[in-house]
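Listed below are the structures to be examined.
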Structure 1
């Protein structure tokens, strides 16, 4: 029997619409201001934390193999059929941003629209739907 912390997963998944909306709005009106840059930076960071937190809860709860990195975390949940394979590339690119955002934030190019910002709203929505589908199938929710 698995112990999957569904409540914690759902709490994190509930953040996705706001993150996606923020990225959509920023992409539509991007001017490169400092305010937009900081907002984009935070939205990307929240997207990373959401994906990695949910992935960690799934790996722990369903007793999947341990992840050796954030990139490996994405690979594991794809291998375990939580996510479709086409989400590997954008989610791996996303989680690779964690180090630059958290450790090298002083070098982050805040005036530039990041290439992931326009595509992440769709990717995150697909991530959310796939996780919800997986939980419903595996746990008969």
Structure 2
């Protein structure tokens, strides 16, 4: 039994400690906004915030986040920075297929929390999630808008 704080709520889950956080979120807690992409921490579709830092939940053991604050896409708009990111994403019409977008939004929120006024280099270095649709220019534009 693990006790996790997800989106500000304490949740008790009966899973093995080495179960990837992604599967706890999706299969145990029904928070399906966090997506499975590659399973090897390369694509970023599974990105969540752990104590404000972007983490790839597909390779993060559930027991490693005990005692931390985990935020998923379902709660990102409760955070003022996350709300600005989502607003900019909508205004700039970033999403095409949308599959990677929850991870992109979470990574962008983490970037702006750590670097409120990112340079182009900061954006390039901080936004390492993959997008098959190639919306990278729109993502950068939304980040610039959210940081303004």
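Highest-scoring entry among 1, 2, by mean count of other Cβ atoms within 10 Å over residues 31-38, is 2. Upon calculation of relative contact order in percent (Cα under 8 Å, 6 or more apart) from the atomic coordinates, which of the structures 1, 2 produces 35? Among 1, 2, the structure yielding 35 for relative contact order in percent (Cα under 8 Å, 6 or more apart) is 1. Quick check: -21000 is what I get for helix-only ellipticity at 222 nm (-39500 (n - 2.57) for each DSSP H run of 4 or more, over all residues; to 500), calculated from one of 1, 2. Which structure matches? Going label by label, the one that fits is 1.
On Rg/Rh (Cα atoms, Kirkwood Rh), which of the structures labelled 1, 2 is highest?
Working: 1: 0.99; 2: 0.96.
Structure 1 comes out on top.
The maximum of distance in nm of label points 7 Å out along Cα→Cβ at positions 23 and 111 over structures 1, 2, that is, the highest value, falls on 2.
Given a computed value of 2.6 for distance in nm of label points 7 Å out along Cα→Cβ at positions 7 and 95, which structure among 1, 2 does it belong to?
Details: 1: 2.6; 2: 1.5.
Structure 1 accounts for this read-out.
When distance in nm of label points 7 Å out along Cα→Cβ at positions 47 and 103 is calculated for each of structures 1, 2, structure 1 comes out greatest.
Every read-out reported here was derived from the displayed coordinates using simple, explicitly stated rules and does not represent laboratory data. The structure presented is a predicted model; accordingly, all values stated were derived computationally and were not measured. Cβ atoms are built from the backbone, for glycine too; each structure is taken alone.
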